[in-house]
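Trainee: Below you'll find the structures, each written out as structure tokens.
A short reminder: the numbers here are calculations on the coordinates, not readings from a lab. This is a predicted model, so every value here is computed, not measured. Cβ atoms are built from the backbone, for glycine too; each structure is taken alone.
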Structure P
């Protein structure tokens with residue numbers, strides 16, 4: 001899904017398979033789960049998955065990037081924000 005930079009020794013595993021990475025309008029939950037699993041399998045074998053994930057997080061992209069769905073990335077961001085808030089609050093109480 002990486003389109004803004006070129007890796008000299010690798011190409012993304014998702015090339016030509018955009019249909020797996022973005023849900024069509026009105027997609028049912030069961031179909032979405034199947035599509036996301038297929039996308040994640042491609043990501044798992046991709047040499048650029050970490051870069052792809054970083055791009056998606058930095059740019060708040062929709063769809064599956066770097067092996068994580070949009071919902072999974074949102075949850076990870078929320079958890080990280082909670083951990084950061086907890087660390088700050090813990091220092092204030094000390």
Structure Q
């Protein structure tokens with residue numbers, strides 16, 4: 001039976017550091033223009049410090065048998081909290097789970 005590790009390069013192959021990977025991801029994201037993201041809010045928590053923490057997911061369909069195919073944690077920093085009011089104006093409802 002194949003495992004996740006079968007597709008990895010053999011030991012002894014030069015490894016890439018976490019910092020290198022994150023730097024590459026950040027560089028690629030800088031090239032993407034600003035846009036709205038369509039996702040389901042799986043979790044949302046407004047913290048006393050003014051930040052709002054979320055977990056966003058995308059499923060492969062609808063209903064109880066649909067599987068999560070993408071997931072990311074996100075933060076709306078206190079200094080950008082106005083975007084939540086913009087979201088409410090555009091959608092007609094506050095940011096909430098579901």
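Trainee: Among the shown structures P, Q, from which was the value 2, 9, 13, 17, 17, 16, 11, 7, 5, 3, 1, 0 of P(r) over Cα pairs in 5 Å bins from 0, in percent calculated?
Mentor: So the calculation was done on Q.
Trainee: Which one of P, Q has distance in nm of label points 7 Å out along Cα→Cβ at positions 32 and 64, as calculated from the coordinates, equal to 1.3?
Mentor: Values: P: 1.3; Q: 3.3.
It must be structure P, since only it matches.
Trainee: To test your reading of the models, identify which of P, Q gives -18000 for helix-only ellipticity at 222 nm (-39500 (n - 2.57) for each DSSP H run of 4 or more, over all residues; to 500) when calculated.
Mentor: P
Trainee: Can I ask one more? Comparing distance in nm of label points 7 Å out along Cα→Cβ at positions 40 and 80 across P, Q, which is largest? Can you show the working numbers first?
Mentor: Working: P: 1.9; Q: 2.4.
Structure Q comes out on top.
Trainee: Using relative contact order in percent (Cα under 8 Å, 6 or more apart) for the comparison, can you identify which of P, Q gives the largest number?
Mentor: If we compare relative contact order in percent (Cα under 8 Å, 6 or more apart) over P, Q, the biggest value is for P.
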